[in-house]
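What follows is calculated from the coordinates using simple rules that are stated; it is not laboratory data. Not measured: the values here are computed from a predicted model.
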Structure 1
Amino acid sequence: MSMRIAPDKNKPSVAIEIPLTKPLPDYDLEQVEQPTPRDIDGILVSQGFRDLVDDARGILTDLTAHPPAASDASHFLDLDLTGVPHLEIAQLTGAICPGDEEVYRPGLWIVLKDTQAPANQPMNEVALEHLRLIVGALVKKLGL
């Protein structure tokens with residue numbers, strides 16, 4: 001998976017780009033590789049893609065409220081509840097994701113922010129680790 005996670009430098013938020021790399025028949029998304037960005041536009045407005053975004057929002061809302069546990073949670077054990085990030089969905093929409101050799105794919109564009117962090121500082125490592133776990137669980141639940 002060529003997912004991209006890009007933390008903001010001066011804000012406690014992170015942009016996540018998740019390109020669709022395989023067909024998703026449950027969402028009627030069979031042709032995910034297209035030769036031009038214009039061809040992706042038609043996919044992004046399809047009912048199947050809108051259903052995918054709706055499902056992603058529901059799953060992501062649940063995951064931010066109830067984050068999955070890390071397989072090695074030992075480095076989180078010393079944290080009290082005030083150290084746990086409070087992530088919220090700032091944006092969730094479709095994206096045109098460039099691929100290799102002039103191939104474009106539809107994808108999900110997500111921005112998550114830590115509502116308890118200082119507004120002018122980047123997201124800390126603990127929050128980034130929680131975010132990675134949440135995004136990994138989202139990808140798994142959606143079958144991406």
Structure 2
Amino acid sequence: MMRTALVAGALLLGAGAVMAQQDVAVTQQNLMKSAGKSMYGVLGKTLKGETPYDQAAIDTALKDLAADIAKAPAVFTPNPKEDVVNANYGSSQKIWQNKADFDAKVPPATKAIEDSSGKIKDAATLKVAFDSIQSKCSGCHDDYRVKLK
């Protein structure tokens with residue numbers, strides 16, 4: 001009876017650890033999805049002409065994007081060591097091997113977003129802002145994101 005209880009306890013503990021790892025990975029992925037929604041779902045679609053130009057939506061997307069990017073160093077502190085099940089992209093283990101460099105990429109991205117705030121007035125200024133922000137985001141994605149599918 002005691003052995004059964006020990007085995008069951010060990011299995012539950014192991015399952016709990018896997019679930020905790022998955023929760024961390026999901027939190028990290030959700031942050032990036034939220035940032036992507038602002039960047040590509042609002043700014044990108046507006047830039048492509050897929051949605052009409054809406055200054056309020058653009059201003060909100062920039063504010064949300066800045067808030068999401070600022071959270072990245074804290075959200076990517078725990079290393080889940082596992083990717084989200086069925087995800088297209090995941091976090092490279094390089095993040096935790098070179099966390100200082102990962103964290104150092106956030107301020108330039110945040111600055112590009114802040115520099116764009118209040119300056120976007122039309123499609124032409126949106127294009128300039130989008131390209132500036134994209135160039136800062138790409139540096140991190142190139143180094144620290146992996147394609148899973």
Identify the structure, out of 1, 2, from whose coordinates mean projected area of the Cα convex hull in nm², for residues 24-87 alone was calculated to give 6.7.
1
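Of structures 1, 2, which gives 35 when percent of Cα pairs over 24 Å apart is computed from the coordinates?
Source structure for this number: 1.
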Here Cα Rg over 2.2 N^0.38 Å, for residues 64-103 alone has been calculated and equals 1.24, so which of 1, 2 was it run on?
2
Could you figure out which one of 1, 2 the value 28 for relative contact order in percent (Cα under 8 Å, 6 or more apart) was computed from?
2
Which structure, out of 1, 2, was helix-only ellipticity at 222 nm (-39500 (n - 2.57) for each DSSP H run of 4 or more, over all residues; to 500) derived from, given a value of -22500?
2
